[in-house]
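Next come the structures, one after another.
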Structure P
Amino acid sequence: MRVFGLTGGIGTGKSTVAGLLRARDVPVIDADQVAREVVAPGSDGLAAIVEAFGADVLSADGTLDRPAMRARIMADAGARAALEAITHPRIGARIGEQLAALAHGGCALAGVEAALMVETGTAARYERLVVVNAPADVQIARVVARDHVTPEQAASVLAAQWPMERKLALAHHVVQNDDGLDALEREVDRLISELRS
């Protein structure tokens, strides 16, 4: 089975591309969804987080208090490293299990979608890297519309990420997403053809 990584910057439309791929019978595993699963209530991942950080990282309903955890790791590099040491191996193992199940089922082409795939080095695990790209002004407009933030706030989030040029330099395939859904569907059809060749 050929496995590709799928990534892009905030507001480039990576999740939309993943959805279009799934609609065309190309499975795409969402790493963010897997990350939520490995710290779900009752999981050994959540138990390890509580053991490392204390019960105050839990919400009243027993789920991980994501905003509190995010604030903690943003302020403390050691806390970030500790959290990643707990979650990253579990995320990688779960994705590996899902890919193995797809291969066992006869799937010939599948993807893994992750926002920070290039930054974390996990892109190297995949045979091909697909980067979804859009101009910065389009990214900002999409983030403003989606997250109900100001253009300045959206621009600061964009500035905190790796420049798209760095991701594009590593890409085997680029999906350009700045010209509407019809054009994006044509880009996705082209991508599938390239990935299968």
Structure Q
Amino acid sequence: MEPIILASGSLRRREYFKLMGLPFSVLPAEIDESLCTQSDPHELTRELSEKKILKVLEEMKARPPKWICGADTIIAIGNKIYGKPKSRDEAASMLRELSDEKHSVITSIAIYNVRENKMDSRSVSCTVTFGSFSDAEIDWYLDTNEWQGVAGAYQIQGLASLFISKIEGSQSTVLGLPLHEFYVMLRDNGYPYGAN
């Protein structure tokens, strides 16, 4: 199989690449998200995942790889987007708003085939329902520091799972790489994986 550059520092995405047996290296793409033009959550995650690929391509222009993958995940209620909190207070505010509510988790994946100069990006969403939780429970959760560096101030694979009453859709979407869609994208774009 051909190596893929993963334009993300997400440990969970790395674990999924390892699970799939994909040869890859990590080159996290630092992009200025404030320059994004989209307000629709689905389009925003697609724009971000593609920008990560373009950043890697720019950094590796002397020796471009054959494949680059970018991904981005956000939390939203309607069109209100919950990104990565910058402080404990912001994380607490997010969690209060998510308490006893349904929200969407949207992950976009982009694959770039450098040889064919072809970009493919797709967006997948699922619905997560939180039970209600008190300010004391929020403080307890924030003390774990799981909220740091993650969209919506929680990690489904950690203690936040105690607050989740229902997930509609793929859990891998919440974890940052919808596996079925990613597999289909690899197949559709001619990446030599599995039965291809």
Structure R
Amino acid sequence: MNYYSYKIEHDFGLAPNPFGGYCTLAVCKGDIRKSSRLAIGDWVFGTGSVKLKNLHYLIYAMQVNEVITFDQYWDDPRFQYKKPVLNGSLVQLYGDNIYHKNQKTGDWIQEDSAHSSAHDVTNDAHLQADTSGERVLISQNFYYFGEHAINIPEEFLSVCSEGRNVKSVSIPKKDADAFVIWLAKNHDMGIHGDPIDWKNHK
């Protein structure tokens, strides 16, 4: 089992998207999504940052249960509700089912979304960064705390990335294994709060 950890500086319910019974990572963090080490059963930890004023807090943890392509994600009946609706609710606005390929040309299509530019104009920087990740991560075994992020106990701080990059191979497996056990013992799986940055919409 592998572990991946990174600091979150924006939490809008887009990356990750925890809604509808599935926590998905379909945009951002391409270095995790395309990792050659990534396997079913691995865990991804998203922790707080100075920018969000919650350094060393856990915003979410997801165990990877499925890994699928963007086109599979786009077509899957389970994830149609994750297609963005910009004049809908906040859950719909930040839908992450954004990318699929033109069947005739093979070119990427970026749907009108939180990662596109105004008036349905493709944002090339987001498109290149997001699709470079190659795959979408799906989880039904997840904890999403959002605005109610929990303080990570001192004995587990080694799972946190202290820099800007993803931490993985340097995470002590013994500590990460114990952290997952601690999470299961002390918290129920599922959603425990709204995304942190939704306060800007209230």
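No lab work stands behind these numbers, since they all come straight from the coordinates. The structure displayed is predicted, hence computed values, not measured ones. Cβ atoms are built from the backbone, for glycine too; each structure is taken alone.
Can you rank P, Q, R by Kirkwood radius over Cα pairs in Å, for residues 37-84 alone and just name the one with the largest value?
Result for Kirkwood radius over Cα pairs in Å, for residues 37-84 alone over P, Q, R: largest is R.
Going by relative contact order in percent (Cα under 8 Å, 6 or more apart), which of structures P, Q, R comes out largest?
Comparing P, Q, R by relative contact order in percent (Cα under 8 Å, 6 or more apart), the maximum is at P.
Please state which of the structures P, Q, R yields 9, 36, 33, 17, 5, 0 when P(r) over Cα pairs in 10 Å bins from 0, in percent is computed from it.
Computed on structure Q.
Taking volume of the Cα convex hull per residue in Å³, for residues 21-100 alone for each of P, Q, R, which is largest?
Q
Can you tell which of P, Q, R yields 0.45 when FRET efficiency 1/(1 + (r/R0)^6) of positions 125 and 157 (r between Cβ atoms, R0 = 25 Å, to 0.05) is derived from it?
Derived from the structure labelled P.
One of P, Q, R was used to calculate helix-only ellipticity at 222 nm (-39500 (n - 2.57) for each DSSP H run of 4 or more, over all residues; to 500), giving -4500; which?
That value comes from structure R.
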